[in-house]
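Scrolling down, you'll hit the structures one after another.
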Structure 1
Amino acid sequence: MNRLRRPNRRSGKEAGVSLLVGLVMLVVLSLLAVSAVRLGNLNLRIVGNQQVKNEATAAARQAIEKVMGTVSSFATPIAQSFSIDINNDGVADYTVQTAAPVCLQMVAADGYSVDFAASAPQDTYWDISAVATDNRTGTTVTVHQGAKVRMASTATCP
């Protein structure tokens, strides 16, 4: 009475379902991998752009420091151009154009008595702007810097 039991045969409708599910999963995983690679590339470009912007800002600030380092820049303000090498490889990475410093205000320096008011030095307030351009990509950044300069009593605000 013991019959050999045969394994159940699946109906024809179920044949190949596991293959189909496997292919669908493979497609989904492939799409996830492609989107991860694209997202990584996008993030890399964003970080690269931010680095170029930060370097251009640093180059503009370096040029402004050169302008502020000489008193003649305020006695006779002129526009200047600088070549800045950020990575010290001997090749100029940025060209920076500084506009002539603009005198915003001139007031007598504090702390002098009325008797010496005519000979008291003048505190002058300036706006210095610089436009840095990346020589490789053409990216430009504009930076403004304020400065207070104490000048002689005979100085005028040009």
Structure 2
Amino acid sequence: MRLKPLPSVPDDLEAVAAAQQAVPLVPGSENDCCARLLRRRDFPSRDVARTWLTFLRALELAEETDSGFRRTDREPTPENLRESFVGRVFGAAEALDALRETEKPLPAESAFERLRGMVPGWERHKQRGWEDVWEDRIGDLLDWLVLLDLADRTDDGYVAAVDQ
């Protein structure tokens, strides 16, 4: 299963590890976990905390059990984060493939044009301006790829990292 919520890109991967540490070891309700993330990470809203909780699930750093949400013992190493991000975050593999398929830097707007077909139909019909929302999302995906050293940002756009 690939999950869609994607938080804003932090300055470094330590922020991901810190968010994981804010999730309890003993399972708690979504409300309890979000409240704990709000307190410990100083997120601006419950929606941001919920986005992070779901994103941590995608990265396999947290899981939902019958009793609620809890953090896993998976180490937030760059290798683990890369693997889970590409395999479990909606659109990440496609964004990385788009970068790998081009020989010149790909601006976020061009990446969106290449990937717009992957936007689910219900997303297109649920709100006006979905293109702007998804163009921002593709930009965020590209920035996460940069943070994870799977891509590089240039003056002209994004390129796949050479050694990944």
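Identify the structure, out of 1, 2, from whose coordinates FRET efficiency 1/(1 + (r/R0)^6) of positions 37 and 109 (r between Cβ atoms, R0 = 41 Å, to 0.05) was calculated to give 0.05.
On the way: 1: 0.05; 2: 0.80.
Going through each structure in turn, the value belongs to 1.
Comparing relative contact order in percent (Cα under 8 Å, 6 or more apart) across structures 1, 2, which is largest? Let's see the in-between values first.
Details: 1: 20; 2: 23.
By relative contact order in percent (Cα under 8 Å, 6 or more apart), the leading structure of 1, 2 is 2.
One of 1, 2 was used to compute distance in nm of label points 7 Å out along Cα→Cβ at positions 101 and 149, and the answer was 2.7. Which one was it? Intermediate results must be reported in sequence, preceding the final value.
Numbers: 1: 0.3; 2: 2.7.
Computing distance in nm of label points 7 Å out along Cα→Cβ at positions 101 and 149 on every structure in 1, 2 gives 2.7 only for 2.
For the read-out percent of Cα pairs over 20 Å apart, a value of 69 was computed from one structure; give its label from 1, 2. Don't jump to the answer; show the numbers that get you there.
Details: 1: 69; 2: 52.
Value 69 for percent of Cα pairs over 20 Å apart corresponds to 1 out of 1, 2.
As an exercise: mean count of other Cβ atoms within 10 Å over residues 45-52, calculated from one structure in 1, 2, equals 11.2. Which structure is it? Numbers along the way, then the final one.
On the way: 1: 11.2; 2: 17.9.
Among 1, 2, the structure yielding 11.2 for mean count of other Cβ atoms within 10 Å over residues 45-52 is 1.
Using distance in nm of label points 7 Å out along Cα→Cβ at positions 61 and 93, single out the structure from 1, 2 with the greatest value. Intermediate values should be presented prior to the final figure.
Numbers: 1: 1.4; 2: 2.2.
With respect to distance in nm of label points 7 Å out along Cα→Cβ at positions 61 and 93, the highest-scoring structure among 1, 2 is 2.
Given structures 1, 2, which gives the highest value for FRET efficiency 1/(1 + (r/R0)^6) of positions 29 and 141 (r between Cβ atoms, R0 = 41 Å, to 0.05)? Could the numbers behind the result be given before it?
Numbers: 1: 0.45; 2: 0.90.
Top value of FRET efficiency 1/(1 + (r/R0)^6) of positions 29 and 141 (r between Cβ atoms, R0 = 41 Å, to 0.05), among 1, 2, belongs to structure 2.
Name the one structure among 1, 2 that helix-only ellipticity at 222 nm (-39500 (n - 2.57) for each DSSP H run of 4 or more, over all residues; to 500) of -16000 was derived from.
Details: 1: -12500; 2: -16000.
It was calculated from structure 2.
All of the numbers you see were taken from the coordinates with simple rules; none came from a lab. Not measured: the values here are computed from a predicted model. Cβ atoms are built from the backbone, for glycine too; each structure is taken alone.
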